[in-house]
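In what follows, structures are represented as structure tokens.
Throughout, read-outs are computed from the coordinates displayed, never taken from laboratory work. Computed from a prediction, not measured in an experiment: that's the story for all the values here. Cβ atoms are built from the backbone, for glycine too; each structure is taken alone.
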Structure P
Amino acid sequence: MNTTELLDYFNAMIDEDDTTFITNTQRYLFLKLGYNEFRNIIYSESPGDVVSTADFTVSGAKEIDLALVIPDGGGIGDELLGSNSTKPLMKLYKVAKVDSTGDVSYYYDIVPNEESSPTSYNLLVGSPTVWLEGSKLRIGGATSATLRLYYLESSPVDFSLPSAFIDNFSQFHHIIALLAAKHYSIMDNGVNQQLEEKTRAFVNEMKMFFQTTRAPSAASYVEE
């Protein structure tokens, strides 16, 4: 589906074709919320299918304020957090140090807080650490390098645009509409039990797809 098709499907799900009880702005918001849930579900099963990347080159830094520092090659609005961010970070997946050719040298251990990070590290016995603290990515030691952040961003789709591309998982886009309809039903008259049951069944089907069907050979791969 594209955005127009998904909007039409959503309208059919909630049985509202005009703006008497729901505005178009609310429609786009509910679809965005539904899409964020949809992406979170995929992320839980197959993060690599939905994560984005951003590089930050730093010198002698112990932290990067993701609300203020623009990623390499980016512009205003590309910040990963803060009021300027157009597609803010929802979850941090992993952080890597990359070399001058863009290849990964090693990955950082992501820890919950500073107390979980050693005061010093040795790459022979463990990985360097990073952790999120507010809008800041803290680094367990002064660093001069390019760091690559892999993260789940908030919905990159503008559902107000007609016939816009959503993503490559069109066979499951009806789930976005179902998740969006859930938000509408809460606003309208509470939880719809039938809607909840159908959504749960379709979500389980999608999870199974990402666990086994999409790359069946990978599901049976055993690393020696």
Structure Q
Amino acid sequence: MVRLADVFEASADQSLRAGSFAGFRAARWVARCVRQARLRARKPGEAAPAAVLDSWERAARRWVEELRKPPATVPEEEVKAYQSEDLALELGRVQELRGEMEQSSKARARVLEAIDRAERAPSDPATMSEPGALRKIAEDLAGLESVLAFLELSADLRARALFARALAEVVSDLLDGETVETVRDRRAPPVHRAYGVDPKVDAAWRARLSPRLLSVLDRIGRR
């Protein structure tokens, strides 16, 4: 898509140099349509491709400079209108999309950090013996499950987050003195949800958990 858009940008350049502003605008319109088609083809939640934005911004900024001194045969009023309307709108849209990309990147980083923190918990005896710390881990993950960055994660990462949250809740309940039966009934839905996303989500955990905790998980089951 980027190469195709660049082909039409080159055609716009030829038209402008030949003195045809109508041809220039038509070619640039097609180039813009090509880029917008790629952007519309994104999956829900997918960030705008950086290559498309780079190509678009590079072209728009080039024409901002080129049109400062257009060919004498090109109507000055048409050029001014194009600069103030089309080019200004294009650059504004590119910056808007870049802002969305940055926000998406930051949100993804927060989600991955929360997953990493939760998965490191079993290696920290202080955390695994403190119900409040475990509930905080679970609450942090729960708060991220509705953000777009979470939905954009691959299935295995989403399952890891769901399982880590469920595990933190199971352990905090046990530390609070809840019976295994109560924990099983209360925490079965989130555990099953994790297994539903990835049936093998517990594989990396089993060597790190105590026999008692493994027994509780086995009693909860996969569904």
Structure R
Amino acid sequence: MGKVKCKWFFLKIKFYWDNDNNPRTYLDLMIIRLVFHLIILLYKDKIKRYRVHRRWMNDDDGHQLSFIYYTNKATHNKIKTYIKKSEFLNELKEEGIIERIQNVDENKTEIEDTSDSQWYGNVRIAWPVFAQGATDMLIHLIELCAKNNDRKLDSFIDICLMYRDIQEALDTYMYVQGNHSLIHHIRGIFGYPKVGVRLKFRDRLKCMFYKLYQGDKALIPFNF
């Protein structure tokens, strides 16, 4: 029998903005934990690579969460059916929280096809492994934060507040410890090479003025 061919598939969930026209980013964490993680557990032997992608921009795609996975057509069809029958997702649509759910096949058949086309060839092939690991870490952190959260979950609003707490905890972690726990140790694994960081002119100015006030050893966030 021939080898079953795999493709990259995209499960895209677009959310409505809140009443103040702001993204409710904590909803991503809710879906990642209650939907995407379950898909991973159900089909872990069939999905070769996966990752999540989050974005919220003032454009046609708006606030959109994606689960991007590399598998065969048969497994993809099972995941489509799972999503279509999800009572949780259907309720979120009925409540005006989710605007649309799309299952997209862009006919990307090679493992490197969803990596940045400007990267070196070997990096494009290997990068999905890194992205999957980062996704697994995010899922694990969400789970840990949820277990340690002491809110009483008596209503959907309470659940949303819990995931908002989790998003704030993740933001704090990345701001305070992300440089050491992620960037520093990734460099260590690769042998401490120099890392080129390209900043937009606006961000360079931010960093320059921040260092003037805080000193050369200051923690310099990329968005502040």
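So here's what we get for this one:
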| read-out | value |
| --- | --- |
| Among P, Q, R, structure where Rg and Dmax of the Cα atoms in Å as derived comes to 27.2, 86 | Q |
| With helix-only ellipticity at 222 nm (-39500 (n - 2.57) for each DSSP H run of 4 or more, over all residues; to 500) derived as -10000, matching label from P, Q, R | P |
| For FRET efficiency 1/(1 + (r/R0)^6) of positions 93 and 181 (r between Cβ atoms, R0 = 35 Å, to 0.05) computed as 0.05, the structure of P, Q, R it came from | Q |
| Relative contact order in percent (Cα under 8 Å, 6 or more apart) from the coordinates reads 30; which among P, Q, R | P |
